[in-house]
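Several structures are given next for inspection.
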Structure 1
Amino acid sequence: MALQDGPVRPGTGWPGDVAAASTPVAHDAADVIRLAASAPSLRHVDGRVTVCRACERLVAWRERVAVEKRAAFRDQRYWGRPASGFGDERASIAVLGLAPAAHGANRTGRVFTGDRSGDWLYAALYRAGLASQPTSVDAGDGLRLNRVRVLSAVRCAPPANKPTPVERDTCAPWLHAELTALHSTLRVVVALGGFAWQSAFPALVACGLAGGPVRRKRFGHGAEATCGAITVLGCYHPSQQNTFTGKLTEQMLDDVLDRAIELSAVSPVTP
């Protein structure tokens, strides 16, 4: 294996890597439950997420991609590990996606970064006043998010972008722990796509954020549902399939984020 191949080891200086050689590693579903529940802070959750090895198929795939790479990125080192959430640790809005892209977050180490979906998402967050810049190129580009956090239901890049139900359920405690850490500030979850929509409600209930009746609806763009004090907003995923065909336009994405800001009383970034 060449120097530039394979996943990045914890504690070797990759920008944004909060794991260390001593960070505990989950090797199965029971480990995920235990380590997610015992993490003393959001930073510890992030570190433990990024060294997780609980799903054999996903570990094999993400690490294979980190070696084989895409031709356009042949000279780059791939992250090759799970992607933690990214953004404000006191977020009022959580933007929830499906899973890291094989040549996006699995390459760059930051969720929704290095692919077309991320280009759309972060540009929209910038237009809404929630991001310090309109681009997210890599984990060391200086991007900051204001009162918003971007995360995914599954933390490893899956083959064909399709995690199995078992993989989704195994990974769920990481999402629960992350949402629990945001319990005092979170008001809105923007679910990008049906998978994220289906994942949001059980996660909010499991981590105690529901705090009241769950009024769940069928997923659709612009759909609104309540889970206790939390509003879940549906948004078509900014995938190439949706953006190239016009199923999702910039205005449609902007409208959802504007609604999220309205519901969460977030103040835009001051220039």
Structure 2
Amino acid sequence: MFLCLPYAASAASASISQMPQDIGVGDTVAVFLRVSASTPVNTFSGMLLYPKGKLELMSLNDGNSVINLWLTKPTGGTDGIVFEGLVPGGYSGNDGMLFTAFFKAKEPGSAEVSLDNAVFLRNDGSGSAEDVSNKALVINIAAQARGGYTESADTDPPEPFYIQLGSSPDLFDGRSYVAFTAADKGSGISHYDVAESRIPFMPLRWRRAESPSVLEDQYLTSGAYVKAVDNAGNERVAAYPRTHVFRPYELLALGILIVLFALYYYVKRKV
């Protein structure tokens, strides 16, 4: 028992659960992937496998996830749902949500949902691999619909977030960019839009973007705006003020105008 204590103290576990328990063909079932770790873990990755003949993936939701920086957001592929994310500083606790998958039951019988290739890395400075235990979920599907899962409407916008301005010779050839990330506790973030405007109160021209996003105005004379949109269509906008008022050639033109005006004033006084 004493020899087992260090292993038990450092092991992590992943759990898969469903809601509701009683479903039938045509119903929607929510499948939750949660993690527990006694030692802080900062990297989570793996693949959620499911039988495509029995279940049809409808949507994915990472709104309540403990992961706040996705390298690969939960995405459905030919083999299953792949994911990889980071938690700066690490996560430790019980039943932390990674993401939720919504399936439609297609055929009666048993459908097994399991976690494959799970890799959890400790927040110990060297990225040591954590031992991960998990158990497959077996979903029993009746021949007749039972009602299934009904998700409550999401009317709340994403959480407030901030924009960071940056530049690096190793990224975008040294051009300035903005970095951002938002969280949404309801339906999860759908996408981001970015806009720049030099003139206040003018309509913004939005473009779809991912973080980090290169700025069009490399003179930094325009304010930057980022709009986070969740999967229910709710929006939250963050702004970053302009860094400079004038561009170099504008300063030169302004200097020339000032000199010309000063000369005109001087000549006029002499005359």
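Can you say which of 1, 2 returns 14.8 when mean count of other Cβ atoms within 10 Å over residues 87-94 is computed? Going label by label, the one that fits is 2. Starting from the value -3500: which structure in 1, 2 was helix-only ellipticity at 222 nm (-39500 (n - 2.57) for each DSSP H run of 4 or more, over all residues; to 500) calculated from? Value -3500 for helix-only ellipticity at 222 nm (-39500 (n - 2.57) for each DSSP H run of 4 or more, over all residues; to 500) corresponds to 2 out of 1, 2. When FRET efficiency 1/(1 + (r/R0)^6) of positions 159 and 223 (r between Cβ atoms, R0 = 35 Å, to 0.05) is calculated for each of structures 1, 2, structure 2 comes out greatest.
For which of the structures 1, 2 does the calculation of Rg/Rh (Cα atoms, Kirkwood Rh) return 0.94? Considering all the candidates, the number was obtained from 1.
For which of 1, 2 does semi-axes √(5λ) of the Cα gyration tensor in Å, for residues 23-134 alone, calculated from the coordinates, equal 24, 22, 10? It traces back to 1.
Every read-out reported here was derived from the displayed coordinates using simple, explicitly stated rules and does not represent laboratory data. Just so we're clear, the structure is a prediction, and the values are computed from it rather than from any experiment. Cβ atoms are built from the backbone, for glycine too; each structure is taken alone.
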